[in-house]
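Novice: In the part that follows, the structures are each spelled out as structure tokens.
Derivation of every value follows stated rules applied to the coordinates shown; laboratory data play no part. Treat the numbers as computed from the prediction; the structure is a model and nothing was measured. Cβ atoms are built from the backbone, for glycine too; each structure is taken alone.
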Structure P
Amino acid sequence: MSYKNRTLPILVPILVLSAAASLTAEESWGRFRGRNATGIAGRQIPTHWSDTENLAWRTALPGRGSSSPVIHGDLIFLTTYSGYGQSTEAPGDRSQLKLHVVCLSSTSGKILWNHELPAAEEEQQVTKRVADHGYASPTPCVDDNSVFASFGPSGVVALTHQGEFKWRKSVGTRTAGFGAAASPIEFKDLLIMNASIEDGAVYALDKNTGEVRWRTSDIERAWTTPTIVQLPDGNSELIINQKGSILGLDPANGKKLWSCEAIQDYVVPCVVAQGDTLYCSGGRSNMTFAVRAGGRGDVTDTHLLWDVPRGANVTSPMIDNGYLYWSHDKAIALCLRASDGEEMFRERMPTRSRVYASIVGDGKHLFLTTRDAGVLVLAASPEYREIAINHLGSQEERFNATPAISGDRLFLRSDAALYCVKTEKAD
């Protein structure tokens with residue numbers, strides 16, 4: 001592939017960034033679904049907002065995309081695409097497709113730099129299904145030194161916080177359906193990437209060089225972002241939810257430690273964990289499995305706690321105070337009791353469109369983002385209680401990305417702009 005080992009230019013001059021981390025590690029949102037993929041963070045997040053109320057800033061983005069923003073200190077990172085496939089009616093020239101990693105100031109919304117990359121020849125031609133998500137769907141992840149972004153068949157790229165190119169690595173070039181979805185995560189000195197769709201494998205790359213440290217094959221039909229779970233004995237396991245089974249791997253070397261029979265279909269949602277208990281959902285028939293981590297071999301008979309015909313096909317759940325919550329992709333607000341999977345509520349969301357953004361919360365409230373009908377705010381309670389429905393932007397904008405939370409701010413990304421919601425201070 002022609003882009004290997006090629007350093008590409010920054011489009012906007014790099015600013016000297018002090019970016020002193022004004023947020024604690026607990027308040028930063030460094031990967032898809034935030035710290036440990038919980039989807040929970042923040043303090044004093046507004047429950048009501050609009051284009052004229054509790055909106056700190058709005059920034060137009062250089063291209064479209066469905067990836068979520070990630071936050072490190074005072075910096076926000078996300079991905080976009082431009083030059084091709086902005087619409088199916090007039091897609092443009094496929095050779096002009098460009099991929100972007102963008103950095104913004106979290107306080108002002110100003111774009112600090114915009115790094116452009118050429119797309120791989122293997123990227124799909126645009127169709128209505130592909131255009132629904134676009135060519136920038138996986139969410140980046142960020143550590144103290146670098147930001148890492150995946151573009152599916154166009155590979156994984158590493159940049160410094162100042163936008164300087166470090167490396168780019170292909171992890172397979174196959175495509176399927178609506179395109180790439182799995183997001184990279186970092187673990188110690190490794191960048192871990194589920195490339196089930198692109199190569200039928202999970203990769204661990206050296207964060208400094210991009211070299212492959214290990215590769216585990218036979219990962220089947222999994223668009224899901226991996227999860228790291230910390231066990232009571234201090235060890236860590238890498239959890240992959242794929243078609244047919246949930247897998248526990250050793251993140252240091254990719255060795256399979258255990259498996260549990262599960263969803264007999266493709267899997268998209270991210271696994272969430274509380275302690276050593278994993279909650280794994282997915283499949284077109286919507287199943288959720290609760291499994292205890294830490295086993296060895298086939299643990300189906302020993303570590304499966306419960307399974308129920310409830311869950312979601314696309315969106316990931318969050319767990320808060322003993323309850324699992326979803327903004328279901330079929331536009332349903334759903335709550336299950338985490339101890340046994342008992343349904344607490346199931347209510348229609350205010351849209352007829354599919355929902356692609358996953359639920360997030362601040363410990364008191366739940367934020368459920370629709371594509372076209374605003375953000376539904378609920379009380380974080382097993383009793384359904386609606387607080388508000390908040391709208392931003394134009395009627396043409398679509399909100400596919402899962403929000404990010406940092407400190408007292410909620411970041412919402414549409415296919416056109418990034419918004420920062422924050423309580424207005426009285427004069």
Structure Q
Amino acid sequence: MCTFVFQIRASSLQWRGFHLFAIAIVTCGMSVGRSASADDPRPASFSIERSVMTKGYDGTKCWVHARAGIIPAADGQSAPTIVITTQPLMITGSDVFYALNSSFSKNAGTSWSPLVPQETFQRRRIDDRRQQTICDFTPAWHQATGKLLGTGHTVQYQDNKVMKVRPRQTAWSVYDPKAHAWSEPLHLKMPSDLKFQNCGAGSVQRFDLPNGDVLLPVYFKDPTKSQYGVTVCRCRFDGHEMTYVEHGSELTIDIDRGLYEPSLTKSGNRFFLTLRNDKNGYVTSSTDGLTYDEPRRWTFDDGSDLGNYNTQQHWATHGDELYLVYTRKGANNDHVFRHRAPLFIARVDRDKLHIIRSTEQIIVPERGARLGNFGIANITADETWVVATEWMQTWGPNYVMPVDNKHGADNSIYIAKIRWK
């Protein structure tokens with residue numbers, strides 16, 4: 001049974017049709033049972049509370065890539081400051097992004113500051129026809145330095161279209177909690193090999209080691225080729241500079257564009273890496289975070305394909321529990337571009353590296369728009385957020401979802417709060 005609580009707050013317009021602070025909270029009591037699987041008979045449960053941070057759509061631009069990071073309270077008791085970043089997309093183009101916007105909440109998401117464009121992320125002119133900006137940004141707390149550190153990568157446009165042959169660099173930025181602003185994004189200097197001339201950390205989950213070293217998964221390729229490989233870089237971050245130290249296994253498969261958009265976590269004594277491919281999602285694991293086994297396709301515990309393809313997946317962890325959040329085919333969702341909605345969550349068998357089907361449930365529902373570019377953040381020891389934006393493009397030939405679409409999507413930024421029990 002679900003309880004609906006609607007809170008309507010003063011609106012603030014970023015552009016016509018976008019209303020901030022309109023929050024609709026849906027609290028659903030849900031159990032994730034492990035007892036249905038003979039592989040893992042222990043009981044477990046969590047509840048999900050959904051809210052909408054902002055919504056509104058004018059048919060010209062929409063918010064995308066919304067993700068959350070936290071700044072813990074200094075006293076260790078008060079609510080953390082939660083920062084959400086997102087950026088506008090030109091709806092008639094393909095991955096045509098504009099400057100990162102940022103908003104914060106000091107009351108666990110009950111209310112939010114206006115989304116403010118970050119001047120440091122405005123497009124930079126290269127010449128009369130070319131511009132560059134940062135996209136696919138993910139903020140995450142860096143405990144060792146006490147900094148909110150965000151990572152993403154560069155994208156270059158020629159005549160406002162993504163350049164097919166272009167350099168790409170991992171970009172990083174640090175949040176100033178007093179000014180509520182992000183620093184000038186800097187680029188991670190990689191080895192000079194040709195394969196790293198197109199190398200980025202777009203839409204990835206990183207893992208920070210206890211000593212402060214950052215395990216940052218990236219994907220890379222020769223700029224003139226189409227197939228990507230994935231590796232995990234060990235980097236040092238001192239609060240001011242991020243530097244490359246080494247990288248581990250170079251992973252790819254000979255299927256379409258290879259492997260890309262990796263996400264990393266640690267559960268128990270192993271590291272887990274989930275990977276995007278045009279035909280299937282892939283997974284692998286490691287004992288040291290750098291050297292990985294051969295990737296395998298994601299499957300359910302009955303051996304059938306998961307059905308995820310050509311989009312990212314991310315991890316949610318709690319204690320010794322490992323969950324995957326993903327999209328897939330076969331959910332009456334053929335009308336959604338690349339089946340990128342709804343968002344599902346299910347428990348992972350860490351030993352067998354498959355999804356326990358009996359634990360699968362919808363964490364963010366679909367309304368015709370894609371939800372595949374999302375983020376996950378641990379807010380407290382007992383609460384994890386999945387933040388997803390309704391991306392208002394669909395299958396061609398037109399691609400643009402109308403404002404009054406039959407499924408009801410309106411570019412909502414959903415916050416799904418996982419409350420662990």
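Novice: Say we calculate distance in nm of label points 7 Å out along Cα→Cβ at positions 129 and 257 for every structure; which of P, Q gives the highest result?
Specialist: Structure P comes out on top.
Novice: Compute Kirkwood radius over Cα pairs in Å, for residues 137-216 alone for each of P, Q and report the one that scores greatest.
Specialist: Between P, Q, the highest calculated value is found for Q.
Novice: Can I ask one more? With Cα Rg over 2.2 N^0.38 Å, for residues 73-232 alone as the yardstick, tell me which of P, Q scores highest.
Specialist: The structure with the largest value is Q.
Novice: Using FRET efficiency 1/(1 + (r/R0)^6) of positions 153 and 297 (r between Cβ atoms, R0 = 30 Å, to 0.05) as the calculated read-out, with 0.70 as its value, let me know the right label among P, Q.
Specialist: Q
Novice: Now for a different question. For which of P, Q does FRET efficiency 1/(1 + (r/R0)^6) of positions 225 and 401 (r between Cβ atoms, R0 = 35 Å, to 0.05), calculated from the coordinates, equal 0.60?
Specialist: So the calculation was done on Q.
Novice: Let me ask something else. So mean count of other Cβ atoms within 10 Å over residues 321-328, computed for just one structure, reads 24.4; which one of P, Q is that?
Specialist: So the calculation was done on Q.
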